[in-house]
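Undergrad: There are structures below to look over.
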Structure I
Amino acid sequence: MKKFYNKVAIIGCGAVGASIAYALSIQATVSEMVLIDINRDKAEGEVMDINHGMLNFTPMDIYCGDYSDVADCDIIIITSGVGRKPGDTRLDLTKNNVNIIKSVAKNIKPYYTDAIILMVANPVDILTYVMSRELDIPKEKIIGTGTTLDTARFKYFLSQELGISVGNIHGYVIGEHGDTQFPVTSSINIAGVSLDDYCEANHIDVNIDEIADRVKNAGAEVIKRKHATYYAIASSVCRIVTTIIKNEYAVLTLSTVKCGTYGLEDVSIGLPCIVNAEGINKVVTLRLSEDEQKKLRYSADTLKQIIKETV
């Protein structure tokens, strides 16, 4: 089994791809990074801008390339796609971005060896499914950012309500990265204490449904103000990449077609996954309540319907 992953390709150098490249550079997460974009000038500009500040980073090799450069990559990060506009849902992007991702898969295929494919473009669940079908490689090798960002937002909002560090809040948002996602309320704990017990002991009243709605609308709220979101997702991607590189066996809520014991088939959806140097090692089985099981099935059925209509 490979122990170290050192080369990463980023396909798509818009705001999200560029932010990921910059964040990975600052963190010195990888030793080699290639940027690929249909607009080569844009990719070259991003490379130049990062390299000009390399004096202040741990040195790394970052350059502009083409699809042939993915041949020896360990992780291929895909951000290509049409951006989300004010008023759009993530699912409004589906038809155009499905065609873009099919084209990306076609270009990757002649050079693909054994890399982990990390889908970032939205709608991420649909596009992860499309990439899996187009490349036909082991399921554990194709993952999407899933609900990692939604889980991070949920923990942040809850930390603000509870007045406690976000690092001490444990729980997951699962399902579609979109309108049908939901927090697994039954598994939320604060430093090992159930949320209900913690709130009761500290005389705190928290409305989880309200926080869940804030999470669903968080991206739209950012877009309304600055027309795009890219910093938070870049940090989520860095976390995923680091988990793979360091073979951490960490649990992250990723979009996967490897749905474990949840009884879901022919769909990619955000579930808690143990991640190591080979990709998804295992899907964690949460003890869902009956209501949570219904919500997960509804989320999967929603994604399946969109796949049926657009893929």
Structure II
Amino acid sequence: MVKPKYIIEVNHLTHRFGQRTIYEDLNFSVPSGKIFGLLGKNGVGKTTLIKILMGFLRPTHGRCTVFGEDSHNLPPATRARIGLLFEGHLTYEFMTIAQIERFYAPHYPKWNRNDYYGLVDRLGLPHNHLIRNMSCGQRSQVVLGLIMAQQPDLLILDDYSMGLDAGYRRLFLDYMREYLENGDRTVFLTSHVIQDMEKFVDEVIFLESGGRLLTTSLDTFMQTFRCYRLSRNHKSIAPAPDDVIKNIETHAGYWDVFSFHDIYRVEEKLCRQGFNASNLKMINMTLEDAFIGYTGRY
């Protein structure tokens, strides 16, 4: 079997719910061995995209492949190579910690029970403890343990951080790093905890309403996307986004102006719009600041 160049490929994807267009001609690819973060505001279609990739939804138009197979027709052997976590961390609540491990194990040829118990035993619960008697965060830990035990070649994680406190998120990320060191493995994830991605993700896909996207390395994005601060008075009308200014955030005494261009180009654009930009200055950003600046607050 010829190994595909890309683990995930999305070609000319269009999807609609009734009259609402979620994506229009969406295209991207995910090579092997990379950690891709899919970022976007609520409602832009991140979970819908994962459902299409796993074959749970058929797109209106276009083609998606995973390991070179059509996503809507993935054979069992290919599905066994994918560790999937959907937002919500659902499990069989009537089972115990030990029972659910025994239930999952026969379905995955590379199952490693030590990976499962390595995460779950951190909870300090007996193996006969019922899942229905766990907190949301504890259930999340069981699900993540089940996924890591599968030893998948591809991890697809839709908001893995839900229900996990800071300590357990850090623990899971440590396990994830170990997982990635053991072979040519790939991660495709979403998270609402943006700061987790800053030292973890290789590439980011910013998905916007209607399917517009930007695919870039995290380092390139943080080096080229900039925030400039411009003083304002309370009655001023904000500058307008255009081909240079990506977004404007309004605050009590200033605007934050976001752009991929240098300060001289942004100053020129602001002056053309009638603003005095002599006090324009660049502001340092975290990844979360940059994410909000790129996508907007609302």
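Undergrad: Quick one: distance in nm of label points 7 Å out along Cα→Cβ at positions 230 and 246 came out at 1.7 when computed from one of I, II, so which one is it?
TA: Derived from the structure labelled II.
Undergrad: A follow-up question, please. Out of I, II, which structure matches -8000 when helix-only ellipticity at 222 nm (-39500 (n - 2.57) for each DSSP H run of 4 or more, over all residues; to 500) is calculated?
TA: It traces back to II.
Undergrad: Among I, II, considering only Cα Rg over 2.2 N^0.38 Å, which has the greatest calculated value?
TA: II
Undergrad: For distance in nm of label points 7 Å out along Cα→Cβ at positions 46 and 238, which of I, II scores largest?
TA: Across I, II, distance in nm of label points 7 Å out along Cα→Cβ at positions 46 and 238 peaks for II.
Undergrad: If you don't mind, there's one more thing I want to ask. To which of I, II does the computed value 22.5 (mean count of other Cβ atoms within 10 Å over residues 30-37) belong?
TA: It was calculated from structure I.
Laboratory data are not the source of any read-out in this text; all were calculated from the coordinates shown. Bear in mind the structure is a predicted one, so any value in this text is a computation, not a measurement. Cβ atoms are built from the backbone, for glycine too; each structure is taken alone.
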